[in-house]
Structure P
Amino acid sequence: MVSFIVRMQFSPEDREKVAEILRELALASRQEPGCVSYIPHTAEDDPNTVLIYEQYRDRGACDFHRTTPHFQKFAVGGLYQIMRAREVQNLTALV
């Protein structure tokens, strides 16, 4: 299992656009055969911070995700173009 959290920060004026992009990206990503979980969140104390919790069956499924047309369109061509900062935190399951 491959799990990680992506944290991105956006400008307040991009909030609606970011929400729409994330809806499209999440819907498409959840349809991937190796995707276990793909859940975007906003931070309760900072609505300009987005966290995406992602889980994939294995490294191959995660790598596949990054090659999909929806990832290229909505993440690379959308979110990455308007984000102010990005951090990825890789996770290790305890059980």
Structure Q
Amino acid sequence: MIKAVQYLPISREVEVLLTDNSRHAWQVDNLEMVANVDGEVVPLSMPTREQLIDVIPYGGGAYIYWPQIEQMFELEALLDGVYGRESWMKKLNSAVTA
């Protein structure tokens, strides 16, 4: 479970401290941030530094949540290397192998 979370602006990472005192970090640009507009999933425009700094543990520490941009990521999924929907992950994986 997440004990603390913070956004690191210089590296553009979100870092979590877990209850076992281990630390993990992910590039924010690798996380699929989307909005639901009229029942359709659309990419969110690039969040500002201020929006990303406002990040909190949520759901008893099971999620990372950015309230200003209404984005939530499950810790378990992040630890498993899942940063978004299947189409997003295919796009990320193809960028790595290109």
Structure R
Amino acid sequence: MASLPLIESCSGCCACCRRTPIPPFEPGESIALDVPEELLEAVAARIAAGQEFDLLPCVWLDELTGLCRHYELRPKACRDFVIGSDLCRLSRWDEGLP
């Protein structure tokens, strides 16, 4: 792990979101966050297709900007993801990012 670079910003990255096919809500969390049903339709479609564990970009990721389309409604797991953590650096490495 020592060879992976230190990361100080998410700018231009989105590696973690490229490998998380749906927002990782805990049971009941989308209700607690008052996520509108229409924002959960793409999530439900991906689950119905059996793709919730595939290494696909998150349905909420805007791949052109690299930003979450619904950032203010993102789940706790996304809010708690630590920039520069081992998981962050491994996600970048998996995506071929420096």
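Some notes on this structure:
- Structure (P, Q, R) behind the derived value 27, 20, 15 of Cα extents along the principal axes in Å, for residues 16-55 alone: R
- Among P, Q, R, structure where semi-axes √(5λ) of the Cα gyration tensor in Å as derived comes to 21, 17, 14: Q
Taken together, the values in this text are just the output of simple stated rules run on the coordinates, not laboratory data. This structure is a prediction, so every number in the text was calculated from the model and none was measured.
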